[in-house]
1. If you rank structures P, Q by FRET efficiency 1/(1 + (r/R0)^6) of positions 9 and 25 (r between Cβ atoms, R0 = 35 Å, to 0.05), which sits at the top with the largest value?
2. Given 3.9 as the derived value for distance in nm of label points 7 Å out along Cα→Cβ at positions 57 and 81, which of the supplied structures P, Q does it correspond to?
3. Taking log10 I(q)/I(0) by the Debye sum over Cα atoms at q = 0.11, 0.20, 0.23, 0.24 Å⁻¹ from the coordinates of each of P, Q, which one would give -0.49, -0.97, -1.13, -1.18?
4. When helix-only ellipticity at 222 nm (-39500 (n - 2.57) for each DSSP H run of 4 or more, over all residues; to 500) is computed for each of P, Q, which one produces -11500?
5. So if we calculate relative contact order in percent (Cα under 8 Å, 6 or more apart) for every structure here (P, Q), which label has the highest result?
Structure P
Amino acid sequence: MKKSIHISATFDQPDLLADLVEKLAYRRNDLGYGTEKMPDGRKALETSSTETYVSGTIIVNESGEQIHFPFITCFLFTCTKEKNKEYKLAWGRSLS
C-alpha cells in the first residue's frame, strides 16, 4: 500500500522576499543587450539576477504526524527583459 506524504514550506519573511524580487524586476538601468540584432529570428534578452538567503520551515506530514524542519538556504532569482518590454521573473532556484 502506498503512503501519502505531504511536504510544504513557509518563508519567515515573505513580504521582504517579494519586495526584493520586485525591485529586481523593476530595475531602471538597461545595458542595451536586449536591443542587439540577432540572427534567425532569435530574441536578445537583458538579464538581471540576485542571490539572497531565505529562512523558513519545511513541514512534512505523514499519516497525520507533522515534523517541522527550520531551514536557511540561498536562492537565485533571475529576471529577463525583451526589447521594449518590462522585466519578468524568469526563475528562482535554491542553491542548496
Structure Q
Amino acid sequence: MFKKKLVDLHAEIELPHNRYIRDLELQAELLEQEAKELSEFIRDHRSRDSYLINIIREYQSVCEYCGYEEERDVDGTPVCCQRAIVEFNEVVASP
C-alpha cells in the first residue's frame, strides 16, 4: 500500500573546519572561504585528502495507488484513498 520513493538527491561536501568555534556567523564565513578554495582546487587538481563528498538520497513513503505521502489516522488507517483503506483493512483482518 505504501512504498518508499526517491524524491530528491544532492551531493553534500564536508569541508574541514573548526567545529569548536561557537560563533555560527564566523563558522559560516570560514566555510564560505573553504568552499571558495575548493572551487579553486577543482580547477587546479591539487590534492586535498580532507574533503568528503557524499550523495544524499531523500525518500518519502507514498501510497502506491494515489501517490500521496503516507498519512494515517490515530488507529493506523491510511487517510489518502479508498483503495489504501481497503487494503489496510484486509491486512488487519487476515490472521
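1. Details: P: 0.95; Q: 0.75.
When FRET efficiency 1/(1 + (r/R0)^6) of positions 9 and 25 (r between Cβ atoms, R0 = 35 Å, to 0.05) is computed for each of P, Q, structure P gives the biggest number.
2. Details: P: 3.9; Q: 2.4.
Among P, Q, the structure yielding 3.9 for distance in nm of label points 7 Å out along Cα→Cβ at positions 57 and 81 is P.
3. Working: P: -0.49, -0.97, -1.13, -1.18; Q: -0.60, -0.98, -1.16, -1.20.
The read-out was computed on structure P.
4. Values: P: -4000; Q: -11500.
Computed on structure Q.
5. On the way: P: 30; Q: 36.
Structure Q comes out on top.
Values quoted throughout were computed directly from the atomic coordinates according to the rules given, and no laboratory measurement underlies them. Predicted model only: the values in this text are computed from it and were never measured. Cβ atoms are built from the backbone, for glycine too; each structure is taken alone.
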